[in-house]
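Heads up, there are several structures right after this.
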Structure I
Amino acid sequence: MKVRGFEIAKGFEDKNINLPVRKTKASAGYDVEAAEDTVIEPFKPGDNPTLVKTGLKAYMPEDEFMMLCNRSSNPKKKGLVMANSVGIIDSDYYGNPDNDGAFMFAFYNVKNESITIKKGEAIGQAIFMKYLIADNDNADGVRTGGFGSTDKK
């Protein structure tokens, strides 16, 4: 019986993607690798973040989410900061019709030179967490798409 974990997303089945692992018994996060080489150019105002593909999707119980966090070494060593500070992957993102639930890391490069992320390089961490519901919550919407779909009317 599956409870929570990672799978290869559609379109990445033949790309030799490694499933995330924790490196120590006390690690909160699963180390996530890049699915392909990606060049991240220096940030200029108005630039969109560079999305680094993982080739992964995550499944979890309905009352959980997965938080995507930057590696602690990325800002100092590579000048990479996450555009959204942390990423939140909701349980209903898994298997959505737009992108099968494939998640990515959104980075800005604050250095003055291009940074190349190599396929298989650790780029961030994924942490599964429970969440709580406020009194009188009556959310009944159903996800109909992938990235940014909860804003669509």
Structure II
Amino acid sequence: MKILVFSDSHGQTRLMSEIVGNFKDELGGIIFLGDYVRDCLKLQQLHPHLKYHMVAGNCDFMSPAPEEALIELAGIKIFLTHGHLHGIKGGYYRIVAHAAKIGANACFFGHSHVPAHFQKNGITFLNPGSITEPRGHLGKSYAVAEIVGGTISIQIVEV
């Protein structure tokens, strides 16, 4: 199962829609990690055949999406959060502790606009970066998460 992971689109859906179109029927779903949930809702209208999971970010006022979610995909428990509630710009200690506390196998977050992928305490962590407003050494980015046989693999893709 392949899943596209986006975050921090800040009002722009064109590039996300193009990326989704490039994957055609390979996708099992889309995960959106906040900051302009309305962009993900628009993407859902453009590509309604896919399964969507989304959480609200610090710029998503009055959003219909929850602030956090624990989902299960193909046997993998994935904690979704934007990251601002766990202070990720100051380090990963709080988010690592929370993911372990709730029994997550993986934790996906955004907020910093800086892509990151690491393992800690047996948990896979992913920040796909920003699809429109990158910070750090990479340009615009997103991630492809693939779950096969109970194992999750991550690829961060620079656009």
When FRET efficiency 1/(1 + (r/R0)^6) of positions 13 and 29 (r between Cβ atoms, R0 = 30 Å, to 0.05) is calculated, the result is 0.75; to which of the structures I, II does this value belong?
I
Origin of the derived value 0 (helix-only ellipticity at 222 nm (-39500 (n - 2.57) for each DSSP H run of 4 or more, over all residues; to 500); candidates I, II):
I
Comparing I, II, where is distance in nm of label points 7 Å out along Cα→Cβ at positions 117 and 141 highest?
I
Where is mean count of other Cβ atoms within 10 Å over residues 5-12 largest, in which of I, II?
II
Note: relative contact order in percent (Cα under 8 Å, 6 or more apart) at 31, derived from one of structures I, II, originates from structure I
For which of I, II does Rg/Rh (Cα atoms, Kirkwood Rh), calculated from the coordinates, equal 0.97?
I
Here FRET efficiency 1/(1 + (r/R0)^6) of positions 61 and 125 (r between Cβ atoms, R0 = 30 Å, to 0.05) has been calculated and equals 0.90, so which of I, II was it run on?
I
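Every number in this text was worked out from the coordinates using simple rules, so none of it is lab data. Since this is a predicted model, take the numbers as computed values, not measurements. Cβ atoms are built from the backbone, for glycine too; each structure is taken alone.
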